[in-house]
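Please find the structures below.
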Structure I
Amino acid sequence: MSKYVFITGGVVSSLGKGITAGSIGTLLKKRGLKVSILKIDPYLNVDAGTMNPFQHGEVFVTDDGAETDLDLGHYERFIDETLSERNSITTGKIYSSVIKKERRGDYLGGTVQVIPHITNDIQERIIRAGEGLDVLIVEIGGTVGDIEGQPFLEAIRQMAVRAGRENVVYCHVTLIPYLEAAKELKTKPTQHSVQELRRIGILPNILVCRTSHAMDDGMKHKIALFCDVPPEAVIEVRDEPTIYNVPASLHRQGVDDLILQNLGMSGVSGPDLSDWHTVSDRYMNSPEEVKIALVGKYVQHKDAYLSVVEALHHAGIAHSVRVNIVSVESEDLETGDPAEILKFADGVLIPGGFGDRGVEGMILAAKYARENNVPLFGICLGMQMMVVEFARNVCKLHEAHSKEMNPATIHPVIHLMEEQEGIHDKGGTMRLGAYPCDLAEGTNSAKVYGELHISERHRHRYEFNNAYRERLENAGLKVAGVCTERNLVEIVELPGHIWYVGGQFHGEYKSRPARPHPLFDGFIEAAARYMRDRAKEA
């Protein structure tokens, strides 16, 4: 039977419940347990697919095409497991399911209520997500007291009865604020947060306290006394130079031991965190630095390109270089001098996005990198704008440009195919989830992957137009990867360039701290070479 660790949050949002969940998952998996993580988001959206990146950050996509909260990206990176649609629950998904059942008559004419119908549906999904596992970690989004989250808190309260109290651990992440005027930490917000949990009927076993200042033993004992937990279950988590330090920090304070003791699994061997120590050490202490210009449409939101940022750091760790990511608003390149704005860069990365705003700036960034032999990596829309730039400035295909077209396409070398309708059950014309790709021998892509048959995740609507493939290739652009089952171009390269690779897919979703994605790995390796060559010339 599966056991469960439920993670809740109090006082304020963005305390790091996702990192806490991922770190606990890392520790338990490193101890030889079969672990997965489930995210529960109380918002009414069915999924994260339609959410504005300025408000919600990036959308993370799973192999099966689920558009989910960015925390699933943290989970995959921390526990190194491929997650799916069943690892994400939203209020919209729950209510849609219950209403469909009611319309079918599944409730036999009974009154449909939050308790038991909504809470039962939540619990069934939790149980399904935990099938075949030793431990399922469940993060409840939002904070205790949010009206949207009440059905989920009631559902996990009932899980202690349904699964047995010995099979459930409640971990509460809370804030210990520091008042500058008083020069002291305050425990009262945590006390009130725990009181609210207990009012609901949830008695936390572990308190993870986020704080900017060290907590002494007296403060920990005070929290333990008022919140009815053992002093050793009051865990201090301060800001770290990298999130990859958090598993080791929690382990030093015995969080994994506490969880296993509460679950009756104390005989499990200790974790081997040597690879995590290597990751954090290289992240903080690498002697060289490469500067990467991230030329995007949503750079004002720190989480809009979260997986891209993490994948760049993973590649930097692999090559023992620090990656200094400098955000460049693509619209700024349309009004400024791209050569002046980008001259600092050892590499240029153009990420994905939707809509026409800022795409001319992306094209200018691609042109600068191509003409100056600066390492260039395009992802999704970034790859498409690389193709447009090459078609416009090398192939001179201006005659094919139509102002009546959607400006996001700029050029019919990137288009929306009629047969894309219904390509996936969700998203209409969107291509979502994992698709196979065959690589051309002798290309940079084949070299860094080390194989010719790969699978990558997609989230896009427009495609490379095969009608222009021959003209583009004759002009020097190399098609390095193709989804043969649909005859869709997936990767383009420019032979002779230090690194000019564009991928239609989002490789960042599959990057891991100790195992960077091959294309990010190749890009950072090229950027490091470029940086060293520039240093020699200076």
Structure II
Amino acid sequence: MLSGELLITKTKKGRIYPVFAAIDEEHQDLAGELIEFYRHFEGKKKSEIDEIMAEFEQGLNFKLVRGLRTLLERRCIFKSKFAIEPMLARRAVFETASSKKITNGKERAEVIEKVAKNLNISVAELEQSLWADHESELVLEDFAALTPEELLKLYNLSLAQTLLFKATGMVISFKSNYKWIFRAIKYLGLMYSPEGNKVRVEGASSLLKLSERYGTSLAKLLPVLVNSDEWEIDAEIVVRRDTPKIYHFVMDSRRDRDLLMCGELKREEATFDSSIEERFYNEFLASLGAKSWELVREPDAVFTEGKGVFIPDFKFKHKEMGIETYFEIVGFWTEEYLKKKLSKLRAVPFKLLVAIDRNLACFNALNFELSLNQPLILYSRKVPVGDVLRYLAKVEREEIEKQMESLKLRVTQIELEGDIIPLKNIAMRYNVSKEAVRACLNNQDYVVFKEVVVKKELLSEVKEKLASKNIKLYVEARRFIEDIGIPNPDEVLAELGFTVKWRGLDVEEATIGLR
């Protein structure tokens, strides 16, 4: 994006157009000259660069040249050059000068010379260091060059983004990359609503809060859209002159693709829609639920029964069973937007956990709780992670019950062969979870532990050998059971009736004995 004063537009018959730079020889010569300037400016102060460029701009299209310069300077790395930290240098000079009144250049020079000597640097190095942290004194250290054509296309894209910043909303259509575009919409925290094979994205001017941040997010969507194969946008732009008026800004891939720099949303640009979502995300990852459930912030777009598109805030995926469930957090937006949100939530073809801010002004009017027909959590200020974990536990129990019913219909008894059988192997054989297997096992010849099933005969042998070998130390008993191939020896010791007697905190001193 560019600053608003660098925006160049024209209006005609209710439409507004950015004045794009043509990708022709004249404009490429101008862009190439500017690029070469910055190539050769390395080592120069920013103030020197500004003076040279001010002279260059004379007689040229000021907004165009300044816009190109702005984009080039974003590709520059300016750094301070000093022999001593500027703040330390200024403090030393001011402290030395505070005892006398400096009235002329000679007295100033004497102070500078004295301070330089005390700091063990030259007068020139001290002079350079004094104001080295001011923007005008920064020195160009590196410049990432690009071609003239790339610069012009980047300028045109930035110009269009600057115009979109003023949009009350826009309708977009595209024929490819739809999942990536919807993800970008979600990443950027934009309000959207499907309209047939198109999507309407609300603009910053339609909101009461966060207009600058939201407008920037809307502009960031354009590079992602431009990267699609076929696309079109129709945005309503507010022009505030004597009387505010709305113009339509229309662009499409057929006419404008060759004028624009293609790009895509970088993942690191993604932000949470709100502090509520961010806080929930961090608190969930720190909870015990994260051991069983993966929390995904970038779920795929979901197609609703009305052929619309919905992107939930989160998706939970069970790490073992693979079951998935979605989660949507509804915070503060306009009443009209919330009505559309409610309609979309009703059209989702599966159960979806919804958290709604009970303090929404329009909460009671919209009757969310009665008409949503989805699992609901009400929150105030923050989403209660405990309530979410209880819902996930319920989802897990229901899935295990389904698997148990399925397993019982397929087999009368689970076949077991061997002395030690990992539960995961049995679960894979019957395509169910370990929990379902554990619940359905009823073989009297085996004992079910957390991760394995062990034959009772083997357990009896283990108990006898522990006694015959006179193993009393806890660590030796654990090692003996592990060598046999049974994981988690504490489960086995408890099953066989042994208890652990501790003598302090040293595990080497602990012993075992029968209850």
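Nothing in this text is a laboratory measurement; each read-out follows from the coordinates by a stated rule. Just so it is clear, the model here is predicted, and its values are computed rather than measured. Cβ atoms are built from the backbone, for glycine too; each structure is taken alone.
Observations
- Highest-scoring entry among I, II, by relative contact order in percent (Cα under 8 Å, 6 or more apart), is I.
- Highest-scoring label, criterion being mean count of other Cβ atoms within 10 Å over residues 57-64, among I, II: I
- Structure with the greatest value (metric distance in nm of label points 7 Å out along Cα→Cβ at positions 321 and 433, set I, II): I
- Which of I, II yields 73, 64, 45 [Cα extents along the principal axes in Å, calculated]: I
- Test item: helix-only ellipticity at 222 nm (-39500 (n - 2.57) for each DSSP H run of 4 or more, over all residues; to 500) calculated as -11000, pick one of I, II: I
- Which of I, II leads on distance in nm of label points 7 Å out along Cα→Cβ at positions 353 and 465, largest value: II
- Parent structure of the calculated result 0.85, given that FRET efficiency 1/(1 + (r/R0)^6) of positions 241 and 449 (r between Cβ atoms, R0 = 41 Å, to 0.05) is the read-out and I, II the choices: I
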